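Once you scroll down, you'll see the structures, which are given as structure tokens.
No value in this document is a laboratory result; all are computed from the given coordinates. This structure is a prediction, so every number in the text was calculated from the model and none was measured.
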Structure P
Amino acid sequence: MATPAQITDDERTLVKYHVILPLVLTAFERDAAIMRETLKTPEPYVESIELAMNIVTHDITEIKRLFRSRGIKVYELTRDPDAVHAKFQCRGYHGQMSLRWAFIAPEAAILMRKYLGLDISQYDNVVIPESLRIKR
């Protein structure tokens, strides 16, 4: 009987974005609500955020599609004051990943800039899977 191949770096990246993108979406929702309540003319800002949220939602859907096609399932997500922990299965191989909040916050800020259409080329080591890159 063959042993299942362990998870690849690309698949680990998908798991990482599976954890981070919902947090980005939540941050956008929170920021849009704050803008609606505090700005005199929030519409242009909120519309920009809503467009970004639509793209994030599309990317989350794409990750779920890629999970199905690659046999990946995240079966447990837990949060503590230091990190978000994910347990996952990929083609029979069980793995886990811990993303520290100190990593998530700047990574999410870069992704928010990306989804708002801002230039993120100044940031090193931003690894965005090809399937999730915005085509313009």
Structure Q
Amino acid sequence: MNCQIFKPGDEKLKHFISIADLTSDELYNLLHLAMKLKAEWREGGNKPLLKGKSLALVFQKPSLRTRVSFEMGMVHLGGYAFYLSPNEIKMGGRESVADVARVLSGYVDGIMARVFDHAHILELAKYSRVPVI
């Protein structure tokens, strides 16, 4: 699956599935943007680039660092993230992966997932109408 990176002003669906899918230019630009945003934050805060945007954090595999980094990244950029625990969704069990993708993409602007099976990420991206990370 091809990874596509968000470009300001480009409203096409963009997923970030694997860093291996990035070209060297895309990786350079992504890291450059990350360093720029971090420097802005240290100098007093970021512009609200994600104002009014929401991100669903779907976890099958709990992770303190992943959860906190995504939640704080959204806060710093003016957006909102909310955590969905493994017990709330039961993705791949009570809820099919395709159904989770369809339902969430009707309510949020992006989906971040930390799962045990990489195939679940690919399936989320296949059925989602919003970017999947």
Structure R
Amino acid sequence: KRCVEALGIKPAEAQSYGKAALVGEDGELEHAAALLHPKLGAPLRAAVEKGAALVPSCKKRGGPGTPFDVPLGHKDAAFVRSHFDGVEVRVSDAPRADEIVVAVAVTDSGRPLPRVGGLTVAEIKGVDGLR
């Protein structure tokens, strides 16, 4: 919800999304998976209205300042290649050994000047999360 508000758009105007987590050295990747998958997907979909496609995700282990990427994909159709992208995140003082950093990204468009073909935004049916 805060991502959509920060963009200054209506929830329906969000086009792509993604989520990621960075686990501190004493944690396990499964701790990140437990936060990202059962707890974050449904609220994120609600915040962007619809969200038929799976939310792209990534998890990593590292110490404070370790960069990690939030993968992005179209919220309603995974085959829309113009929205395959990512955002690098770095928090200089986190995670500590027993912490987890969780990041969410939302966009209001795809990449500028996409040229890889595939399904276009205008062709989305939004039924199965793929097309």
Exercise for the section: Assign the value -4000, calculated as helix-only ellipticity at 222 nm (-39500 (n - 2.57) for each DSSP H run of 4 or more, over all residues; to 500), to the correct structure from P, Q, R. Expected result: R
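One of P, Q, R was used to compute P(r) over Cα pairs in 10 Å bins from 0, in percent, and the answer was 14, 41, 31, 12, 1. Which one was it?
Numbers: P: 11, 38, 33, 14, 4, 1, 0; Q: 12, 41, 37, 10, 0; R: 14, 41, 31, 12, 1.
Working through the options, I get structure R.
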Handout entry: Of the structures P, Q, R, the one that 1.08 was derived from, the read-out being Rg/Rh (Cα atoms, Kirkwood Rh), for residues 32-103 alone
Key = Q
